[in-house]
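Laboratory data are not the source of any read-out in this text; all were calculated from the coordinates shown. Everything numeric in this text was worked out from a predicted model, so none of it was measured. Cβ atoms are built from the backbone, for glycine too; each structure is taken alone.
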Structure I
Amino acid sequence: MDLTSRINSAHLLRSWDIPDSLRHVCCIAMREDLVLLPSFLEQHPRSKVRLLLIPDLPSDGPKYARFPSSNGTTAIPVCGLQGVERAVNLKKVILCQPGPSGAVVTAMLCRCLGAYGVRNVYLYAGQERGFGAQKALPDFYRQHEAKLQKVYGLLADEASREVYAARIKALMTGEAGYLPLSAHQEYYHPLVQPEYGDIMLDGGVSDMVGAQMQFAQSVGETGCIFGFEPILTMAAIARKKLAGFPQYHLQTAGLGEGTGQVRFKNLRDSSHIALNLDAGDSILCQMTSVDDFVRKHRLGRINCIKLDVEGAEMLALAGSRETILKHHPKLIICLYHNPPDMIDIPLFMREIVEEYALYVAHSSCVFTDTILYAYPVHN
């Protein structure tokens, strides 16, 4: 299917607009979100909840749940995720909190449901619409059609092409619900991920180091990771948290096109290069390039590079050209910070070296976590 047709045929996989015609329903919720069920029953009186699926249901949990309704008390059959086959002919509604934590839990639920072949769900968060919306860019495809089609043609498989088209539709409409979720987690494509014994460069750390701990476990004791975090305070916290992983070496520097100092806007979890140099909340930070770092430390091989650097991915890639040409590492590069990166990053990759298979996957229920995975096919 060509890109235009794929964009036009893409439909919402996760919708907050629950139709009045919804009748036989399976509600899906973690135990902490079951408090939303009474309001769902009240707001959608025509919907008959035939099954309540609770993924974290204890093995000795109840077989029925009873809730007050307009007709008195409603008894709803209850099962864990293993009973999802009982919901084959029912419409699925996920009950979730509207904020970031709800987005994380919903992504986990959607991934679990996807393993059973369930892709289309409705979302309910009470009175307010939840996550997954941003300002629409209705002209994005028309303005960049030729280049978007070129990138689409470079992608290595149908799954990547589906995600890429869905990302365009999501940007055009402002609805992240068009994006299909990958079966794998963020940074871990089946072909492109840190592996045992790898030497890895990890661009973008912050002080929340869950992914970094997992990277360290993946490369093992024989591997080595150099992480890069430009904000001094966050680097100090991250270094302390990673002390139990001697294979992880944190550098207090950001990755960019060259070595020097730049000002960063200092934010809790998304610090980035400051566009307004007079901003009062900006701080001076050290930068290096991948090529300068590899050269300085005389690294004989680089097996994997991950770049999640809050919109500076193109700069960091430009500073990695020599390393990519020489070592052909696996590449994990975020595409979601700037819409033009969907075009510029894949085309830059193909300009540097053609011997890469390019994959795109998405792993959240919001606009973050759309990632380009590049695999060296002629190593």
Structure II
Amino acid sequence: MENEEITNENDEQLDEKAQKIEKEKKELLSKVLSGNLETKHDQVGFILNNNSDARNSDIELAWIYWNTFESDLFNGSYITKDDLKRLTKINSLTRSRARIQNEYKLFQADDEVKKYRGVLAEDMRQEAIEEKPEGLPMYSVYIDETGKTQNYLSIGSLWIIDGFATFQASRKLKEWVEKREFDFEFHFSHVNKLRLDTYKEFFLKFLELNPTVGFKTIVVDKKGINDINKAITDLTFHLINKGIIHENETKRAPLPRYLQVWLDEDEKGSDQLKIENLKERITSQKIEGLFLGDFLAVDSKSNFNIQAVDLFTGAINRKLHFPESEGKVKDELADYIFDLLNFDFNKINTANSEIDKSTVFNLTYEK
């Protein structure tokens, strides 16, 4: 009986620890993806998210950290002894890196490095370890969906290929929001007459501050589709797969690269199932030079990237379901978004009900 009580107590402690780690992980992700970096720990997470070399090398992590966040003490080329005393210590950065990678299971190092560090899972130690080129850039893809209960399903996505530039853009957007004292998120469904001009200004400012981002969308008529969740996963897969091919073939963001996918958080169980299905299907394509990074569902709060793709996807949905509507607030916002992206909505084949044959539209903003 005593042993059973001890076991139950240990289980409770482990459960509490797991919940604490999960909470910390979500908080870190929210800060990293929103650019709201309040602590050294957040800053380390940001670097790991955007630089594959820093995941594998603590020296690289420290160098980028000093260059990014302590540039007043570090000129990027050499360090004096006095400078080294004032800069954040490497072992302090290493502790944050280890917690993020080993406990949160985020922004993982390559298997070869994990094996060297002694943290590779036992069942993978004997497997062949794939070598990756050094200094891999990223595809960071933010995904939103709409139309579950309507006639058309559509998936919208935002493609970021320069995480550090987007971080600077997010900081400027945050300053703009705080200066204007806005206490709301930018979601297409929440736009009203009083906020219309603010929504327009936000989307334009987002594009101006992020000249390298791209939007992609895929649409299908739901007629004849019985399993909506499967259809959403299928559409999302085709959007990502065809998007990678487009980015590579046009040389806008050629391979090799890591792929990170961030879904707008919906329901924990369905989100995780969707993520695992997406990873499995993308892996099965055996795209040369593509390496999978983190696939996670994230909260839109304070995340301007998720909010921007929400506005884009909401505009698609509005035009699909109310093609004849004119003059209303949502019509005006949708038209404004499409004008900025130079998108002719009439090119979408609304009669298409075959997911595999759905067309991906690739859109960029040109000043």
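The table below gives the values:
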quantity: Given -8500 for helix-only ellipticity at 222 nm (-39500 (n - 2.57) for each DSSP H run of 4 or more, over all residues; to 500), calculated: source structure among I, II; calculated: I
quantity: Answer label among I, II for the case where semi-axes √(5λ) of the Cα gyration tensor in Å, for residues 183-246 alone, calculated from the coordinates, equals 30, 19, 9; calculated: II
quantity: Structure with the greatest value (metric FRET efficiency 1/(1 + (r/R0)^6) of positions 175 and 239 (r between Cβ atoms, R0 = 35 Å, to 0.05), set I, II); calculated: II
quantity: Comparison of I, II by distance in nm of label points 7 Å out along Cα→Cβ at positions 63 and 143 - largest value held by; calculated: I
quantity: For relative contact order in percent (Cα under 8 Å, 6 or more apart) computed as 15, the structure of I, II it came from; calculated: I
